[in-house]
Structure 1
């Protein structure tokens, strides 16, 4: 009776047909995910790209959110239009060139057969000298180490960027920069939603991921983060779940990077960023110990990442020694011995 009734109604037939067509489109779109512009630009490590814009005017306007028109030449020579603006907080005020946000034209991405996720973060060396590149490379190692430990991570990839400043018609010498996933791409790739949540209770967290975040931040000597206010954390709620995945990012204030402008979080009582403080956020010690075990199992791979071929050898040895100090600590001391007297969140 149902089919007989509906087939007599042309409008119902059209509705059913369009519904099936839409469902089929969604299935095909899901099963054949397109390459993103982030993946396209970072197919190989340290790939070369050229970014052309009025860089002088952008630097002079770095405290605004004004977009500047430009173009980006990809590693394969293809040129894409892009709008560029300053981003960030502390580094925007401090660095010679602030971190940048790149916004591509969706129409061009479609024409190139790419996904329409069109925003990427670009982290430029804070200082226009070899030290600036070294600090950026150290932060790159931090991103790659957490990615090794957890699939629920922010991807950062190394690129070599030549800036052509239209203001003075000059091309700067290529420098290492980081392309970092925008939060929309992180959410899409991990099939969830990033939410703004404060004072999230521990029973609302994926404890394994939260504990891994805690111990990773302790390993790299970073106190510039917080579960309480979501500082430098994405709070990702996967589809079909009520719990939150903690995804850390932004590691330039860590002891592993040791940026000259960095300082420890005040409530830790630390005197310098190279010192460590366990910000355990009330995560149970059993979960923290499991995280330590996970990291111990990845010991050799984490140390291998410290020995980046792009870092000067002396700097690579210092990074490796800093990480090995962490492993010495967790071999010798219990979680209770590592915790400060006052539990920090």
Structure 2
């Protein structure tokens, strides 16, 4: 026996705030990219040109994140009965790839080109670079503050720490903005060191080393985001604390003898699929169990708005194959004595 609930809009996926966060990041990065490019051309600094590529890559990333936000809001249809929530994960994965290609790869090229170029013509107008770096830091800081504010709010809503939320978010667009802007501020520091040491020593090698450091930073950020998005696309379970609360709620029901198995999957930001296999007390009739499943599904949906698909399946906890499958997945069978 299975009961399902229709997808609802009660789960807060942070769509409106995520849109604001991404748009603010896009505006900041577009302005910063222009400033850095001008500074790089005026000063001849490879580190500044690398930072311009960094910001250009971030702009491309934000465009893909906007696509992710828009595509993920499409309603479920016959071809995609669970909706398009995972589109946010796919386009966030593409955005992470753009960080690697437009930011990391170009910065590595610029760094090697600067170091290997024997025709060191010196540095012109380093003051321009310093002013641009300072202005860029202000803009990036504003964008980072918005990203952190949203991430903290999402973490608080899920009773999780800020660090725990960033490790395993259900909305990778927020993590993308926070990591990008954090990397941007670190990159500005590295570029400033490169420009400053070039200015003091007259050697462009420092500029090149700064570019290589920026490249390594961007590759690390891209790799982190790819891992996050890949895990969500493959089908990551919901927050373990949510699963524990669901099990506890089901086990309090009069008709339930034991919860045998619980399967969850993130369907999108603020959207979770739940399949619970439950051993019901045998004295209840099939009609009683049907009504109980409908009631329990409604109660679960009310208690946990993120649950947009709920399946309750009656099973015997003595089924050896099922218990072995649960043990293989979780290390123990849920119906085992505590």
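Overview of values
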quantity	calculated
Origin of the derived value -11500 (helix-only ellipticity at 222 nm (-39500 (n - 2.57) for each DSSP H run of 4 or more, over all residues; to 500); candidates 1, 2)	1
Structure with the greatest value (metric relative contact order in percent (Cα under 8 Å, 6 or more apart), set 1, 2)	2
Comparison of 1, 2 - label where distance in nm of label points 7 Å out along Cα→Cβ at positions 86 and 326 is highest	1
Answer label among 1, 2 for the case where Rg/Rh (Cα atoms, Kirkwood Rh), calculated from the coordinates, equals 1.04	1
Comparison of 1, 2 - label where distance in nm of label points 7 Å out along Cα→Cβ at positions 166 and 262 is highest	1
Distance in nm of label points 7 Å out along Cα→Cβ at positions 198 and 214 from the coordinates reads 2.3; which among 1, 2	1
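Here, each number is a calculation from the coordinates, and none is a lab measurement. Only a predicted model underlies this, so the values are computations on that prediction, with no experimental measurement involved. Cβ atoms are built from the backbone, for glycine too; each structure is taken alone.
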